[in-house]
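Take a look at the structures below.
What follows draws every value from the coordinates through simple rules; no lab data is involved. Keep in mind that what you see is a predicted model, and the values were worked out from it rather than measured. Cβ atoms are built from the backbone, for glycine too; each structure is taken alone.
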Structure 1
Amino acid sequence: MLSFAFVLLVQSPAPNPDAIRIAMEAFRARAEVAGQAYERAQDASLPLLREGRLDAAIARLVDAVPEKERTAAHAFMLGNVLFDLSPEVSGRFHEEAWRQEPLVPPVVYEWALQQHRARRYREAEELYASLIQGGVFAAPPVRALRADCLLHLGRFADAVQEWKTADPGQHHSEIEQAACWIYGPKSPYARRCELLARATKGGADGGLALEQAVLLDLGFDRDWWNVGREDEFLQHDLALAKKAFGEGSARWKELDLLVRAKTALEAANPMEDLMRKMRKDAAPKFDLAGEAKAVGVWGEAARLPASSLVASNLFALFVEHQVATEAELGQRFAAELATRGDAGDVEALEVLAAIHAATDPSKLAQVDEQGWEKHRDVRFGGSLLSSRADAVRSDDPLLAALLAHEPADVVVARIYVQACMREKKALVEPLARVAMAEFQHMTSYADTSAALRELERVLAKK
């Protein structure tokens, strides 16, 4: 595909920076006015999102301004509004804005972000480079994001230098946020709508989707840092689950227990939990053991919860609040979990793995092998590889499979580096893998900086 950014850089004279600033400020003023229509449409779209009607919510936003009246400023703002909710639709409008206003830095930046998160690293790098060369919009996040693209393009020394120029120690918050825009989780609003769409189809998968939606409502992750309970959605989705499972069913009672326990024992968001600890408030009160016995999932003749996903979350609470130990859970439920796992229940295998990790590592390896071979689930493959990390060779088949299957896994990438070090093999490419993986999980810039420093030291020895 022809890169218009490259054509702009090579064939056109550099625009006057002052002229660009004037054009940028004029565009920002137009965008601010254009954005007012979408603010109103966002308010109108929220009831649709609550009902799980994602396509209708997107259409409400897109139709807020008729196509014939839509300017580049409208397209730009619409792309921003939809950035998390619908990457595909958002990208279409950011491209529309860029084709009309290819010299306005904020427009170029948003189009670069779209290219970047679509993993079109070459196109994104060219756009970031044009911003840096223009001198008007060379903010630290632009340089940091370009560094990531350069890593993926194999230009490792340039990547190190660009990262250092970004000065992440002084600008880490904005750089971390920019990395999250590229690699962070899909919008929880969109994920919830997808889950509710699955739920409407009923059956085993529909029931699982309802439970997943409820758990998402309990931990609504808007980005890598901001996670909190979404009570309005929670009540909506609990009503759906109650109707689907039946109020008197064991499955409903188990899900209801989980929600009541997590709501009582866990803060609605991390800030609330921090403030509670700072005030030295008394620990939340909830008789988890008594409530679990009343529902029948603990105590004499306790049954394994019908849903392994619910069991996983309940058991985590049991251990955390000293209702039961992993050994007690294993003694009571391991055999039935194994039977479920043999039947293809991957969540049951994960619960069993957690129990064995704390009680019997030799059995953990068996579960990990089963989870990896049958489901190609990186949780099991990574655990299996980590159990023998000190002896893994760089050409290990499992290592190669994991690197191909989940190249952004930091633990696997570091095991590869250690294997290459033991064998005295070249370290540049393995260390670059670590840096790229760290960038894709940049909850803190420090690990990314450390990985790039390691890479710089090795490059300096070449």
Structure 2
Amino acid sequence: MKSKLILGLTLLTLCWACQQKQVTPEKENQEYAQLSGTIKNYNGAVLKIQDFMGRSNWETEIEINNGTFSTNLSVDMPMVTTLSFGRTFKTIFLQQGENLEIAFDTKAIDSTFSYAGSLAKENAILDSIQTEQRKMDFKYVYGESLGDASQYLDSVTKAHNSYLTDLTKDKTLQPKFKEYAKASIDYNSAMYKLYIASRKDKHPDDYFDFIDDLDIENKNFLGILDYRFFLNEYITMTAQKRVSQLDSIQQDDPDTLLAESLKVIEDLENEDVKNFALFNAMNMRLRERGISGFSDYYEYFKKNNKDPYYANQLELVYEKKQSLAPGQPAPDFKLEDIDGKMVSLSDFKGKYVYLDFWHTGCPYCIKETDAYVELYADYADKDIAFVSISADLDKSKWKNYVLDNKNAGVSLITENFWDSEEFQNYQIISSPTYVLVDKEGNIIDSKAPFPSSPEIRETFDELLKN
């Protein structure tokens, strides 16, 4: 799961779930940043703030009326976050008491995207840096030795910081902007270094020296997505070292890494960072694996969390996950298959249903294709329906891939990519995601095992015995 999350960041296709409408001021003492703008030739796509691993909901949908929008976003510290519109993603800087106006034409988003308002200069600079970051050779980072990859990341980070210096020279900007933009660059590089360090390559003796130059516990940077990713990777890396000292039975327990991560979090010194890290660990566990087996961890969170804000936020996530708990009705859908026929979940009543949420642009989905086809072949004559639901926007590309590689069971396609009603109803935060439904149309497992895992066959065989 972790690798899928990191790749999602790499491709700027961040995972999304727990959607919520934009906030409106309710307390006079709460601070906000105003976001407004116009969209020419508005095409119905969803505009939202995507604050992955954020301190509250990960997505805030922004209401659009006749191609215009205006909203107040709760901001208690400067933020470097993500604005998305369909498959367009922009890294933006927000600050309490300030305003950002954007405008673009959907027929030529990249060439028409513009900024205005008190944060216009800051976001134009951030946009330019993001353009440079997209040029990073991730294939080299993931494929070369740790030493070479680290040197490459260092050179890229140095170049991006130099570019930031040039872009901000002699400009009057928000006082904290350069500090936060630089932090975003530095922690982004550090996060990748920690991530690739999990490989089995031999580590150069000085590989982890870069950590000494970073402030690991900086509460002021909790509004920066790249810092939160780094912090999560740091905690995971430290926890993995602890796991490696345990016996094989403990290492095979899927919750062992979380248990060791909680011990790492307990050792953090900054109370604000510790509270966030605890909330994030619980939030990720809920989103990735659902509420099954979560009760003990929830009690641990209630006992150790010192921030009522995070208590409220986790409760919201927990309540939302209840709708996909075992025994709950699986959300119905009606989607088009490769022959143009409309198919509903209810059509399969009387059979178990193995749902596969995926798309052709997802490497991990493609990696599971052969196992999916093989699994289907082995159970095709049993009471199990295989239904794949793709988020592809290019219907021809999807159809050709299915016919050539994944012509197994029933293949359906949604509209609006990850913003589709189906992906939202099933709270899909990463792909592929598999869901198992019983013969009456109720959830068995909202995070079912992958086709390539031995567990899915064990699950199928046990169900078919009954």
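Descriptive notes on the structure:
- Structure responsible for -23500, with helix-only ellipticity at 222 nm (-39500 (n - 2.57) for each DSSP H run of 4 or more, over all residues; to 500) calculated and labels 1, 2 on offer: 1
- Largest in distance in nm of label points 7 Å out along Cα→Cβ at positions 80 and 336 among the labelled structures 1, 2 is structure 1.
- Value -0.61, -0.93, calculated as log10 I(q)/I(0) by the Debye sum over Cα atoms at q = 0.08, 0.10 Å⁻¹, assigned to which of 1, 2: 1
- Structure from which 4.5 was derived, distance in nm of label points 7 Å out along Cα→Cβ at positions 32 and 152, options 1, 2: 2
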